[in-house]
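Enquirer: Take a look at the structures below.
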Structure I
């Protein structure tokens, strides 16, 4: 694990206090951060990313932070989840306190809050406003693109952007996909609602609060990273069953199409490919870097061996489904063209 130098942390905290942007590592992905209570600073995030104004961001707080400062109501079940999973990759959606700018919530009456477990993120949050502030931070990439899991990925996206005052290096993100998002703002009427699956599973949540989270409903709050098309590389992505991989690659090659493969089963391939672990945590750790690596190969199409569909793979499958959104029929079109 790489820790940022204390001088880098202090400089980044000072930059946040001035209203500048700072990229920093979390255990999930790297975030593009701004003072959550400074609407002008938060607006810089939206401008730098090209992010829609109604798409909320997540407020990151230091360990032991007073979450009542940010919300009007923290249910007992939410406090139990904080005790169980913070610091860690769980975001809670709660009712937003009136003094918190709606810039962080996309104009909604809710706010997403989490406490990351990465040591550099915790150092930064403890240094910023003496640990009493909040850093609004979506992933540090252009809106809709593949999330960054190394500082180099952030440099690739924003290295020349004058709005970015610092990029803190904390090595590779340990989890590799974004946090689980759980709506706890409507417990009385809807119960807990899983808005985005992640490293912390629905079953783990149910083991703490005694209730299995429901699937999102149409009235659920908008949440970060939940649009149908998201986490997408430049090349189109198509998911394929294991048994169709070799035949499809051979047909594409015969027609002169440059395709790559991300897989977990053993294949002997001449095409660009990345092999990932055949278990969900290891796969999640490497999937975004693999998508970025395939884009660097400048391939026309990225094939992904479809992972298993059981609950342990829910977060990975969610990200891959969004990465592949809009690519229905892409293989057939490549073979006909």
Structure II
């Protein structure tokens, strides 16, 4: 059931559903989330069941503001606080030590927890209403509102196509960012980038006052985090990354026999087949990120078997798009 959050009763319905342990989908600036009361382990279990997600794979908990971090985190290092001050609300998740006895199911049973404060006005309004409700809902555990491992949703219609009309979906329009938040581990003494997003490592490092480490640079193992599996964000069609020359060569080789293929490229490709679905990848990395998941979903809806994507160019601003495409192609 898709509802317009500008209708006063829509938010009231959503808060009541969350208080009752039900699931509600809502927009963030990154992707749509499938939310449940992070403090209600039975409700959180419904997220894992609905998505088909392993219960030890932790979820990100969305909070209304930086002041709410202490409800879930046992400690906030100084550099983590600087990141909160610089980027919240916004597309950055921090992995912090979890308070004992709090949000255990949402954390997948781990001693750490991922926290984020989204900037989307609908998400902000929902989180504020939840925190002020009686009884309050302090935070929402909310992975992307799609089946586990599949393409993330960036519109209310995407969510409804995954879960049907029974799920309450607050429609906040297309997501502005389009790919999930960057994730920084703040539990190992220095910041470690676990997942890139639209915020670059340089931007994050500058804000926290020290350069980011890569997951493999430190001897101790990184905590588990959302969206870091080798294969993820995958459409039904098989995704292959290649440079523009290889893309054109493949189309030339198949000629008029090319069928069941879609391409997403910055280069203008030529084909003699009328059965190839071609879409232009934006030259701007942020616009490419905004379109990425919607394009993959469109190709799936068209029933293609192969998706050929021009590999993103070098440059830190493309790291988030590159990461999602590599995992989709894994």
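Enquirer: To test your reading of the models, identify which of I, II gives 2.9 for distance in nm of label points 7 Å out along Cα→Cβ at positions 32 and 136 when calculated.
Expert: Only structure II yields this read-out.
Enquirer: Identify which of structures I, II gives the largest calculated value of distance in nm of label points 7 Å out along Cα→Cβ at positions 80 and 112.
Expert: Sorting by distance in nm of label points 7 Å out along Cα→Cβ at positions 80 and 112 in descending order puts I first.
Read-outs: derived from the displayed coordinates by stated rules, not from any lab. Note that the structure is predicted; figures quoted are calculated from it, not measured. Cβ atoms are built from the backbone, for glycine too; each structure is taken alone.
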